Structure 1
Amino acid sequence: MPKKTSPYDFYQYWRNVDDPDVKNCLALLTFLPMDEVNSLGGLSGEEINKAKEILAYEVTKLVHGESEAQEAQQAAKSLFGNSSRNAESIPATEFPAADFQSGKDIMSLLVETGLTTSKSDARRMIQQGGIYIEENRVEDFNLLIKLNDFKDNRLLLRKGKKIYHVVKLK
């Protein structure tokens, strides 16, 4: 199953379920007692996020196992809680350092990491302002990613608000 959807991506899918669907998902997809499901399903506003975390954890635990669910939860907390961004369970792709010696264009990198399906999809995402390197929005289609862009042999890419991918150097 991790080959189709990583535990982190799976967790994030359930973490981002629509607010009105949380109660039904908890009831149908987890083994939580119905009293707890009803209590969590009754939350609203910012409090519903607690219910979504529980839903994501419980469903990921059932599909990928408890340790993978814990790693996915920790990765999400590290990314969205502004703590260390070195969580090992964030999806990652390794590249030889030589690939970045003279620079790798951003659109190829987005396709090779799976963040976009094609270069035209990458171009569209950049035009719409939806691609980031670390916290910086990518605005140049011809941007070359070079070795000096990496910190500790890692580079954090973001698509939209919530899809992260780490590029690692071998």
Structure 2
Amino acid sequence: MTIFASGSVDEHVLEMLQEKNAPIDGFGIGTHMDTSADAPYLDCAYKLVEYGGKARRKRSKGKVLWPGRKQVFRSYGDDARMLSDVLGLEGEKRKGEELIRLVMKGGQRVSSPVPLRELRERTLNELNRLPAWLRGLKRAGEYSVVVSEAIHDLARQVDAAQQKTQAGGEE
């Protein structure tokens, strides 16, 4: 078995793991290699959920990856603060504000860039729409996010097709 470590790995983590003689065969260093330590960064990973027009699903122990193109539908309370989200499929018709918008197509922008002043104003407005209990650094509750039944159905279909392929059938 080979052990490969990644995720927020930098020179300090490497040093600490080596000092502890951690049984690690290799390291993946990404964000910390190409981002200055004094600059903000977003630690994230790209997960393939569609290929060649077909929904895909990577299955990992302890991780759920929902297949297909998504849309997030946000609901607001009477006080105009964020109330809950539904993770649905692109093209689903649901109540709530659709949060995912097309910004690139074929490697090109689909509209003009938004001026920085406008982005700052939108960001501040959205921060003000957060419920008070979500504004602090300490976790004070759970924000409701529900996965739609359409995504659950698609996941079952993808899983069944994958099992059929593994058993020697056609996909």
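All of the numbers you see were taken from the coordinates with simple rules; none came from a lab. Since this is a predicted model, take the numbers as computed values, not measurements. Cβ atoms are built from the backbone, for glycine too; each structure is taken alone.
So here's what we get for this one:
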item	result
Distance in nm of label points 7 Å out along Cα→Cβ at positions 56 and 160 derived as 2.2 - corresponding label from 1, 2	2
Among 1, 2, which structure scores highest (criterion: Rg/Rh (Cα atoms, Kirkwood Rh), for residues 64-119 alone)	1
Structure from which 2.5 was derived, distance in nm of label points 7 Å out along Cα→Cβ at positions 16 and 112, options 1, 2	1
Structure from which -8000 was derived, helix-only ellipticity at 222 nm (-39500 (n - 2.57) for each DSSP H run of 4 or more, over all residues; to 500), options 1, 2	2
Which of 1, 2 yields 18.8 [mean count of other Cβ atoms within 10 Å over residues 48-55, calculated]	1
For mean count of other Cβ atoms within 10 Å over residues 8-15 computed as 21.5, the structure of 1, 2 it came from	1
